[in-house]
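Quick heads-up: structures coming right below.
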Structure 1
Amino acid sequence: MLLDTPICDFGWQAPDFTLRDPNGHSFTMSDHLQNGLLIAFICNHCPYVKTITDRLAQDTGLLMSKGIGVLAVMSNDYREYPEDAPQKMLEFARENGFNFPYLVDEDQTIGKAYGAVCTPDFFGLNADGRLQYRGRLDNLGRSQTGEREPELVNAMLQIAQTGQGPRHQSPSMGCSIKWTRG
């Protein structure tokens, strides 16, 4: 089911969290705030995520080179969707050249705390951990030169520079997060 993300709640204080990657290494959100932090809710099997993996790897590499932290969180119920299991996450990250931590939200509390609705769902935080961006990777429109318009990169660079996100944001869209039943 295709879903759009809600409009950005500017200034919302993102809750801190500690999650593990599939190898068991712990990562704490607040340790990665730096000049800002991008939290990407993604999964392995979503066709919307699969479509953007090359650009996601490239764009996050650029952001990290500018001192902006990046964490990816997988909140899907991987018992019902085995393509998203932790071992598969390792393969997916390696195959797609992800250089950021890809974390397992085992009990889905982080996805719920953030109000994540789809994959991909991007949260751009400033250095104080306040939400300044909730949008998509690329603007659907093209720049005047015909190149893709990297909305997420531009927003995160602005947040790193000013602490404030752009007022115009295009909602992300993708597959619904697969919540545990019951």
Structure 2
Amino acid sequence: MSRIGKKPVPLPAGVTASVSGQTVEVKGPKGTKSFTATDDVTLVVGEGEITVTPRGKSKRARQQWGMTRTVVANTVHGVSDVFKKELEIRGVGYRAQLQGNVLKLNLGLSHDVNFEIPAGVTVTAPKPTEIIVEGHDLQLVGQVAANIRDWRRPEPYKGKGIRYKGEYVFQKEGKKK
């Protein structure tokens, strides 16, 4: 039994859902999103909730059960609220600034990094050492934050680089004479 899959997805006030075949379409105050599930699960819209159940007892059906429920829950959350990832930059001279649709990063490289912000995501830099990525699609927000972080991951000796807010970086001890 999937502990996640057997929980119904509650629909908040102002959010409606409809199922046609294997596609669930969710409408909310922030827009409309849809998700197409595999044939291994069944989607049912009840009163104020969406229920996901597996078709059969195969391993694949049980795998898709929890995953589908989580994606549907993220879709419902995305049409009513935004997902947010916060990044912080540490290092002497490391900074970020927004220029239109381009995030300009100074990360100690021989050149500045110009990161194009994809559609569907809002990136802000309230301080030169802080980046906030927001959007209605959890996968896209996480991927954009990971792509920004990949330009200079935190290194273990001084802790310089781009890290998620609140992320702990294990500091190693340097060489001894």
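Read the figures in this text as sums done on the coordinates, not as results from a lab. These numbers come from a predicted model, not from an experiment. Cβ atoms are built from the backbone, for glycine too; each structure is taken alone.
Annotations for the structure displayed:
- Structure (1, 2) behind the derived value 4.6 of distance in nm of label points 7 Å out along Cα→Cβ at positions 53 and 101: 2
- Given 37, 28, 12 for Cα extents along the principal axes in Å, for residues 61-116 alone, calculated: source structure among 1, 2: 1
- Given 0.75 for FRET efficiency 1/(1 + (r/R0)^6) of positions 85 and 157 (r between Cβ atoms, R0 = 30 Å, to 0.05), calculated: source structure among 1, 2: 2
- Entry that produces 25.4 once mean count of other Cβ atoms within 10 Å over residues 69-76 is calculated, selected from 1, 2: 1
- Origin of the derived value 1.00 (FRET efficiency 1/(1 + (r/R0)^6) of positions 29 and 109 (r between Cβ atoms, R0 = 30 Å, to 0.05); candidates 1, 2): 1
- Relative contact order in percent (Cα under 8 Å, 6 or more apart) - structure with the largest value, from 1, 2: 1
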